[in-house]
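Read the figures in this text as sums done on the coordinates, not as results from a lab. Keep in mind the model is a prediction, meaning the values are calculated, not measured. Cβ atoms are built from the backbone, for glycine too; each structure is taken alone.
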Structure I
Amino acid sequence: MPTPAKKAVFIDRDGVLNVDLGYTYKPQDLKLVNGSIDGLKSLKDAGYTLVVITNQSGVARGFFSLDDVQSFNAELIRQIRQHLPQFSFDAMMICPHHPEGSVPEFSIECQCRKPGTALIMEAVNKLGIDLNKSWLVGDKDSDIECAINAGLRGIQVTRGGKQYPQSKQAFATLPTLREAAEVILKNSF
């Protein structure tokens, strides 16, 4: 008997989990968004697979390296574990590309840069995720477009640093991941 597909929440990093300062990459600048810990705990406790999907065009633009992104992600997990000691994401997926970048190997058009869906589809294949039971939480319209392109419901959060225009296509627009988790749990299958 095949294993049933998992329900998942795809989570944008900057502006949802950590405060978005604009090309934030230094571990010492990492500050968790209020409500992110509560949201992560609620979703994990409810059995959701949690996947970070993040555009990091600063790599293509030469502002920082992939190693810097990995160091920042390690600090993110370290800070989360100060509140949730056993916590881990099921996957952390990065798009380092941007067609207008200055680093040739990353200065390309790709399908992994949101609103493209390649990162989501890779996670679906690796982790056995059911898109019909899954969500995406992000702070930009491109996150919500990505959700729609992948057949997910998308929630926009607004309190993670930079303020972006409200998406007209979002399932809901809420302050933080805490409130997004509440909506997801009330509307899960």
Structure II
Amino acid sequence: MQLQSERLLLREFEHSDWPALHAYTSDPEVVKYMPFGVNTEAEARAHIAECLATAAEEPRQIYELAVVLRAEDRLIGTATLAQHFRERRNASFSYLFHRDYWGRGYATEAMRRLIDYGFTELQLHRVEDSCDTRNLASARVMEKLGMRREGHLRESIWKDGRWCDEYLYALLIDDWARGAS
């Protein structure tokens, strides 16, 4: 599977992508708000194998794609759309980018393309995500996508030895169709 946007190519991971994946998943600042910590080379390799396995599942539930900057042919991040309960037609998403590419709109562009795929091809009704309340950059990405903040969940995630709050955001297909993005 491949999806393109103006500057990006979203494609399936390949075994040879592990060094690029490891470059950003081993950066403590990049994974600061993620449920996992800094990844080792072995974990990066294992994660790519997991991505390849989920890509081959029928029916496919998880679309975890490598985000490639087309101008440089460089893997710069990950964009994921994970369906929940097919009969409910909803999914959650996540993204993670190399720190050198932060602040340039790549996360918003990649997720806009992947969410569009979810609504148009997978016939999703709702897409949602949450973020640690301290992760203001992630909240901004979701707001740029036209998502609404639906909740503030108190002490709902355990991270770095303490309970943290998170914001819940969602977007409905009707909002998307009206151009919320």
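So percent of Cα pairs over 26 Å apart, computed for just one structure, reads 28; which one of I, II is that? Label of the source structure: II. One of I, II was used to compute Cα Rg over 2.2 N^0.38 Å, for residues 115-170 alone, and the result was 1.27. Which label is that? Value 1.27 for Cα Rg over 2.2 N^0.38 Å, for residues 115-170 alone corresponds to II out of I, II.
Taking distance in nm of label points 7 Å out along Cα→Cβ at positions 27 and 51 as the criterion, the largest value within structures I, II is that of I. Which one of I, II has distance in nm of label points 7 Å out along Cα→Cβ at positions 91 and 107, as calculated from the coordinates, equal to 1.9? Answer by label: II. As an exercise: relative contact order in percent (Cα under 8 Å, 6 or more apart), calculated from one structure in I, II, equals 17. Which structure is it? Working through the options, I get structure II.
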